[in-house]
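Just so it is clear, none of the values below were taken in a lab; they were calculated from the coordinates. Fair warning: this is a prediction, and the values are worked out from it, not measured in the lab. Cβ atoms are built from the backbone, for glycine too; each structure is taken alone.
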Structure I
Amino acid sequence: MNCQEAQSKILNYINHNLDHEETKEFIEHIRTCPDCQDELEINYIVMIGMQQLDDGEILSVDFRKKLKEDIDKRYDEAVREEERSHSFRVIVIAFIVSLALWLLGRILAFII
């Protein structure tokens, strides 16, 4: 992911509108790009601060810490979901191969 793509996804990230794969790619870029990290931080502070004010909450003092925790948590969730998805695909493929072999065996038994 390049900076332009990452910056176009900042608001979607903050609003939890990215799927797991997009979230993982976005966070991987953010972790390696100081410019995009700064852009995310600014948008995060503004959006979350406004949300807290609208909700009548006391403004969080340490937005950076909260953002880092959010990034770590969402990255871990995205990785877990990716692993689950991969495991599911392996199981489906194994089932299809087993079914195909069983059908082939039945066809061969019928022919012979």
Structure II
Amino acid sequence: MIQDLINELNKMQQIFKNAKDDHEYDFYKDVVPFVEAVDELLDKLALEQHTVLQLQYMNEQKFQLLIDNYKELSVECHYKRTSKKLFLEKHKAVQHDLSYIYTHLGDLS
């Protein structure tokens, strides 16, 4: 599951690049199904909250921020007007946290 989240995160970076290159995404055909798939993965991650919170550098606030940022990225990546700097900062933070979880707990599937 963590690997799936990392894969989707990488997909978001490509979607964002395409959006910046003037590709327009349809809200109902592209954005909604993508966000629903992401939400499903995040729901599975939420079920593992107790396990993840056992990690030394993870706490409830950081875990919630990870989920919130991931949800925001899943929408923001589709729009050209999204700030590149903010998107990349958020993306990097989420990627770091997911890599940390994966390194210490594996895929949690």
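Here are the numbers:
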quantity: semi-axes √(5λ) of the Cα gyration tensor in Å, for residues 53-92 alone from the coordinates reads 25, 10, 6; which among I, II; calculated: II
quantity: Top of I, II by distance in nm of label points 7 Å out along Cα→Cβ at positions 29 and 69, largest first; calculated: II
quantity: semi-axes √(5λ) of the Cα gyration tensor in Å derived as 26, 14, 11 - corresponding label from I, II; calculated: II
quantity: When relative contact order in percent (Cα under 8 Å, 6 or more apart) is computed for each of I, II, the largest belongs to; calculated: II
quantity: Label whose coordinates, when helix-only ellipticity at 222 nm (-39500 (n - 2.57) for each DSSP H run of 4 or more, over all residues; to 500) is calculated, return -28500 (choices I, II); calculated: I
quantity: Given 1.4 for distance in nm of label points 7 Å out along Cα→Cβ at positions 5 and 85, calculated: source structure among I, II; calculated: I
